[in-house]
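Student: Following this line, the structures themselves.
What follows draws every value from the coordinates through simple rules; no lab data is involved. Note that the structure is a prediction, hence the values are computed from the model and not measured. Cβ atoms are built from the backbone, for glycine too; each structure is taken alone.
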Structure I
Amino acid sequence: MFGFRKRRRNRLRAQPLAESAWAMIDRNVPYIRQLSPTDRKELAGIVQVLLAEKYFEGCGGLEMTDEIRLTIAAQAAVLLLHRDTDYYPTLRSILVYPAAYIAASRLVQPDGTVIEGPQTRLGESWFRGSIVLSWSDVMNGARDPHDGRNVVFHEFAHQLDGETGAMDGAPALGAAARYQAWARVLGAEYTQLLAAVHTGHPSLIDRYGATNPAEFFAVVTE
């Protein structure tokens with residue numbers, strides 16, 4: 001089973017993206033044009049696998065198109081460059097709304113306050129299942145790589161985080177020494193952000209990252 005899947009993925013990765021597909025990616029995600037030819041080739045192979053293995057569905061009246069699939073898959077592929085990857089193994093479907101949408105929410109704030117009720121959302125990531133995205137915000141994040149906001153990076157970072165079996169701010173790293181170094185660095189930066197939020201001091205990292213270590217990882221990935 002695993003050998004068949006590996007061979008299938010190798011065949012997919014060997015297929016070049018059509019020129020029309022590259023045109024859509026380069027137009028909508030302009031920073032990808034800056035990748036080296038080698039990285040662009042690797043990214044194209046990852047995109048082919050994601051398009052073949054993940055189900056994309058339009059919601060809220062949005063008609064799914066190749067442009068939407070390619071724009072999302074290309075950004076998700078950036079996070080997998082130069083990694084030994086299983087291509088977001090627990091992710092099955094990517095649901096896309098035209099714009100921000102309303103969903104029920106229970107949010108614990110950094111100060112411990114709990115807020116419940118309808119919430120406007122730009123995206124969601126569910127462990128072992130699906131990602132939900134706002135198409136307008138996908139485009140906003142893709143076209144401006146300098147604003148520190150990218151909903152695709154954010155939600156797919158949660159998927160990387162969850163590959164260890166829990167969304168706790170630590171993606172799969174392999175050796176124990178790597179986890180120790182990760183915990184040391186992330187812990188220090190997370191503590192610094194918490195202090196900034198509690199004291200009202202400015203931070204380059206969005207205060208939403210202080211919600212918990214999982215959100216911190218997703219925010220800094222943006």
Structure II
Amino acid sequence: MSDSPSHPVAWQHQPADRVLMTLKTRGPQSVAVIAKAMDVTAEAVRQQMARLHAEGLVDSESQSAGRGRPTQIWFLTEAGHGRFPDTHAEMTVQMIGAIRQVFGEDGVEKLIQARETAMLNGYRQAMQGARSLKERLERLVEVRSAEGYMAELRKDGKDYLFIENHCPICSAAKACMGFCRSELELFHKVLGDEVQVRREEHILAGARRCAYRIEKS
């Protein structure tokens with residue numbers, strides 16, 4: 001599997017933001033790995049880690065790799081993940097609750113279907129002129145990244161991995177799992193009948209990201 005995404009994430013300008021973004025998109029890492037990814041010194045990363053740790057945005061744990069001193073592995077805390085936007089979270093959850101109370105589950109399902117239809121129309125417009133599966137996936141990366149999903153595409157043997165490092169509707173998805181089901185169906189419809197889409201990692205199941213395996217039927 002290639003470690004280089006075809007659609008690199010745009011870094012923030014502040015060093016602390018770059019550290020947070022690196023942990024968000026790459027998962028738990030050592031200072032040395034983060035420094036290499038950011039092209040800065042390990043000491044510069046340690047300074048940022050001390051600041052971020054004091055703010056409660058990152059934490060670390062020791063991992064032993066055989067002989068020698070254990071390595072400190074840094075990761076985002078819940079507060080650290082909270083630094084990335086969850087679109088109108090409180091209002092959205094309240095709205096879902098109100099729809100459920102007034103119209104029942106059928107009302108919530110109609111809301112999800114209406115959202116899926118609107119997104120499908122927009123995505124199909126974005127796919128115009130994209131002939132190959134790779135081109136369609138690259139267009140999908142662009143659209144989803146613009147929507148805040150921090151998407152990237154990686155090749156894995158004969159398959160593709162479509163990765164979303166962030167979920168800007170996480171609170172809504174927690175309130176109603178139908179949003180996750182709908183998005184999986186949306187990918188099926190956008191990418192075509194000749195491919196299979198399988199979710200292998202899921203943020204709501206405890207993973208740090210959502211990852212989908214895309215393979216030709």
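Student: Given structures I, II, which gives the highest value for relative contact order in percent (Cα under 8 Å, 6 or more apart)?
Tutor: Checked I, II; max of relative contact order in percent (Cα under 8 Å, 6 or more apart) sits with II.
Student: Another question, then. Looking at volume of the Cα convex hull per residue in Å³, for residues 116-163 alone, point out which structure of I, II has the largest value.
Tutor: The structure with the largest value is I.
Student: Going by distance in nm of label points 7 Å out along Cα→Cβ at positions 148 and 180, which of structures I, II comes out largest?
Tutor: Once distance in nm of label points 7 Å out along Cα→Cβ at positions 148 and 180 is worked out for each structure, I has the highest.
Student: Could you tell me which structure in I, II was used to calculate FRET efficiency 1/(1 + (r/R0)^6) of positions 52 and 156 (r between Cβ atoms, R0 = 30 Å, to 0.05) as 0.45?
Tutor: Source structure: II.
Student: If you don't mind, another one. Given 2.5 as the derived value for distance in nm of label points 7 Å out along Cα→Cβ at positions 84 and 100, which of the supplied structures I, II does it correspond to?
Tutor: Traced to structure II.
Student: Okay, next question. Taking percent of Cα pairs over 30 Å apart as the criterion, which structure among I, II has the greatest value?
Tutor: Largest one: structure II.
Student: One of I, II was used to compute distance in nm of label points 7 Å out along Cα→Cβ at positions 28 and 44, and the result was 2.7. Which label is that?
Tutor: II
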